[in-house]
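Colleague: Below are structures written as structure tokens.
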Structure I
Amino acid sequence: MTGADPLVAGVPCSPGRARGPARTLRSPDEFHRFQRGDVLVCRTTDPAWTPLFRLAAAVVTETGGVLSHAAIVAREFGIPAVGGARDATLKLTDGVVVTVDGTAGQVLR
């Protein structure tokens with residue numbers, strides 16, 4: 001993946017790399033669409049979103065940083081996370097397989 005331009009970039013929030021289909025969720029009403037191995041893509045998370053972290057390969061949020069809910073919970077679950085990824089819900093097409101690099105703060109095709 002070196003040399004590839006990121007689809008989105010943000011704040012490195014939880015280290016590591018994971019690959020999976022992007023799943024953009026806008027509210028808890030859409031949780032039923034999320035499957036094990038998906039990359040959670042959303043504006044932000046709060047405690048209601050925590051059960052999805054058990055299933056997620058990685059997390060990408062449009063807001064937040066290293067002390068955000070998504071970052072802290074992702075580190076607890078040992079999955080990569082990128083926060084503050086501006087327009088991630090618009091730029092990451094639902095279902096497209098992406099690689100999340102939580103160490104570099106990038107999402108790659």
Structure II
Amino acid sequence: YIVLAFSNYRLHQFDLARQYAIEFLGKNFEEERAVLIGLFMKLVLAVLDQEPDIASLAYGITSLLPDFRAVELEIPFYSLLVDHYKSQNDFSRALDAQDKLVSYLKFNFNFH
């Protein structure tokens with residue numbers, strides 16, 4: 001679902017991205033990592049809806065990332081943050097998210 005929602009978002013197929021995010025959120029998963037993925041899907045929807053405040057979603061995801069490295073959510077997560085903050089003209093936060101993405105790619109990507 002991460003790939004489906006995020007790739008459609010990146011392809012500007014926003015209706016499909018929304019559909020996959022909502023579909024995931026409608027399922028009852030019992031796995032702990034589903035909480036992290038659910039937060040990401042809510043973030044996808046918030047970005048699509050251009051909600052101004054995504055801080056609580058971003059914090060929730062950031063706090064869970066270290067426990068679920070195998071999910072490999074960092075690239076879509078930080079990319080969404082960059083896009084969102086750029087659209088809000090919050091370039092300081094966009095650069096911060098971009099720095100975190102570059103750091104992940106540079107130092108952590110090969111350790112999965």
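Computed from the coordinates by the stated procedures, all read-outs in this text should not be read as laboratory data. Since we're looking at a predicted model, the values are computed, not measured. Cβ atoms are built from the backbone, for glycine too; each structure is taken alone.
Colleague: Of the structures labelled I, II, one was used to calculate helix-only ellipticity at 222 nm (-39500 (n - 2.57) for each DSSP H run of 4 or more, over all residues; to 500), giving -3500. Name it.
Modeller: The structure behind it is I.
Colleague: From I, II, which structure was mean count of other Cβ atoms within 10 Å over residues 21-28 = 17.0 calculated on?
Modeller: Computing mean count of other Cβ atoms within 10 Å over residues 21-28 on every structure in I, II gives 17.0 only for I.
Colleague: Further question on the same structure: Quick check on the output: 3.7 is distance in nm of label points 7 Å out along Cα→Cβ at positions 29 and 101, derived from one of I, II. Which one produced it?
Modeller: I
Colleague: A value of 13.4, 38 was computed for Rg and Dmax of the Cα atoms in Å; which of I, II is the source structure?
Modeller: II
Colleague: Check the numbers for relative contact order in percent (Cα under 8 Å, 6 or more apart) across I, II and tell me which is largest.
Modeller: Top value of relative contact order in percent (Cα under 8 Å, 6 or more apart), among I, II, belongs to structure I.
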